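Peer 1: Quick heads-up: structures coming right below.
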Structure I
Amino acid sequence: MDNKTNGINEVRIETLGAMRVGCYRSVCQEPETEGGAKLDAWLERQAPLPQPVRHFGFDVDVSPEQAQAGLRGYEVWSTVGEGTPSSESVEVKDFPGGLYATALLVHPFDDPYGKIPQAWKALHEWVIASDQYRGGCHQWLEELIHDGEGNSLKLYYPVNPV
């Protein structure tokens, strides 16, 4: 798919393998930033970590009262090693992976509230229009990718073959 006007350059079908992740859930005005900082601080105390460490996240529901107060929810994940234990604030769990339609957003944080939702919408429309895939029920994900010129975001839309 070539849909540059919607923030997506190309849609690919990929299998995301199983992984062990440390998870931190945050509800605040900037949950991605807060959650990432808390999880990064926790990661610094863990060893050994697989290299490279991958960083994922996804929106989580908040109560109507929290939403009215301007709060949002987000859960961040980072890959960890086999023997990494959970802590009071970080749950370690095994994610089974799955099949995904993916799209890479280059520098989406220039306008995150415009570019990211627009790209998710375009990816959703791609899946709905596909005659080979339908939406799946496994976890939607966003992967933060650090590159030399800033950060990119890879969107993972769960799919199943038709």
Structure II
Amino acid sequence: MSISLITQKAELPPIHYELANEEATVALAGKLAQHCHQGMVIYLEGDLGAGKTTFSRGFIQQLGHKGNVKSPTYTLVEPYEIADWRVFHFDLYRLSDPEELEYMGIRDYFDPDCICLIEWPDKGANLLAPADLHITIEFNHTGRVLSMQAKSAKGSNLLKQLN
């Protein structure tokens, strides 16, 4: 008799992309944004300078934002009103205590008409909405390796459209 483990939520393996430069990061982010047609929570992880904000800029500009996309390192969040979307770009690097997120009303940011890009999600403890898509960016010689892993059905559908 063989016994196999059945899980209710099987995670798909991550998809990896080699990115030669900043332009490649912006292009991939833009391609992902083109297929994003519903509210989404995207976690972005990587060392300082890996390209999380560059990715966010490409994503937000592809959605239709005209102008600069700055890092919300000191403000924690930058809001963008784009057509039918409310987009929130979080950078939690300087967050000293996850409870600060409660004071700013973090739960209000995760409505169905919102796309949330969250840099340094580990600093948010258990106060953040779960990720639909988890992106990791790592240094690789002169470029980067970007890995995307779906964490929900919405994230899985988005990645299927991307490829």
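Peer 1: Can you spot which of I, II the value -0.46, -0.69 was calculated from, given it is log10 I(q)/I(0) by the Debye sum over Cα atoms at q = 0.14, 0.17 Å⁻¹, for residues 37-108 alone?
Peer 2: Clearly, the read-out refers to II.
Peer 1: Sticking with this one: Identify which of structures I, II gives the largest calculated value of mean count of other Cβ atoms within 10 Å over residues 117-124.
Peer 2: Comparing I, II by mean count of other Cβ atoms within 10 Å over residues 117-124, the maximum is at II.
Peer 1: So mean count of other Cβ atoms within 10 Å over residues 53-60, computed for just one structure, reads 24.4; which one of I, II is that?
Peer 2: II
Peer 1: Let me ask something additional. Quick one: distance in nm of label points 7 Å out along Cα→Cβ at positions 45 and 125 came out at 1.9 when computed from one of I, II, so which one is it?
Peer 2: II
Peer 1: Right, another one. Here Kirkwood radius over Cα pairs in Å has been calculated and equals 16.7, so which of I, II was it run on?
Peer 2: It must be structure I, since only it matches.
No lab work stands behind these numbers, since they all come straight from the coordinates. Just so it is clear, the structure is predicted and the values come from calculations on it, not from any experiment. Cβ atoms are built from the backbone, for glycine too; each structure is taken alone.
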